[in-house]
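Just so it is clear, none of the values below were taken in a lab; they were calculated from the coordinates. In this text, all values refer to a predicted model and were calculated from it rather than measured experimentally. Cβ atoms are built from the backbone, for glycine too; each structure is taken alone.
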Structure 1
Amino acid sequence: MYAVVSDRGRQTGLRVGDVVDFDRNEGWSAGDQVIFDQVLLVSNEGDVRVGRPALEGVSVSGEVVGHVKGKKLTVFRFKRRKNVRVKTGHRQGYTRVRITAIDA
């Protein structure tokens, strides 16, 4: 079984047992059960249902594993001939969720 959910404007494809990183949500802590009710698509052995925009009565549940940080990105700005150089970094925060069930 396969589902596509929308979480705060981002669409993610999920299967039962997947461990997926969502944008960091401070309201969730490790061990919490979360339910995604904005399910856009469900596929079950060739039977595909598409919502307009979301499917009614379909939800995906998961368990929060914890909070993690993504890969470090280096941001380098400069202005030519002005001796202006700024080097900074960024690490995006994510919330890791293990998908436990797709209720279609």
Structure 2
Amino acid sequence: MKIVGISACPAGIAHTYMCREVLIKAAEKRGHQCAIETQGTIGVEFPLTEEQIKEADVVVLACDVRPTGEERFAGKPIVRVGTAKVISNPLGFVAQLEKAMAKRGVE
């Protein structure tokens, strides 16, 4: 499965980057490709490319604030989750994501 997304928290510092890191590691550990853009205090880092978005099976918005640029994901399945949930159990979150996408026929 190809996962793209955004991580963002109110302060735009710690949780934004921790969430990105643990989500990428958990997805890769379970055999998936994952690219996560951060929207923090210094702006957008690790911006998603049009190609990454086009090829994505699912979009994860791991955000505690409203991210910018959501219109880029039109037509894609979107999962919204808080950063703390991903940080506290990234493998569990990815397993839940797998189940949800399997129901849609995506492996």
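Given that FRET efficiency 1/(1 + (r/R0)^6) of positions 33 and 89 (r between Cβ atoms, R0 = 25 Å, to 0.05), derived from a single structure, equals 0.75, which label among 1, 2 identifies that structure? Computed on structure 2. Supply the structure label, taken from 1, 2, corresponding to Cα extents along the principal axes in Å with the calculated value 37, 29, 18. Clearly, the read-out refers to 2. Given that helix-only ellipticity at 222 nm (-39500 (n - 2.57) for each DSSP H run of 4 or more, over all residues; to 500), derived from a single structure, equals 0, which label among 1, 2 identifies that structure? Value 0 for helix-only ellipticity at 222 nm (-39500 (n - 2.57) for each DSSP H run of 4 or more, over all residues; to 500) corresponds to 1 out of 1, 2. Of the structures labelled 1, 2, one was used to calculate mean count of other Cβ atoms within 10 Å over residues 1-8, giving 23.8. Name it. Derived from 2, not from the others. Once distance in nm of label points 7 Å out along Cα→Cβ at positions 49 and 73 is computed for every structure in 1, 2, the highest value turns out to be that of 1.
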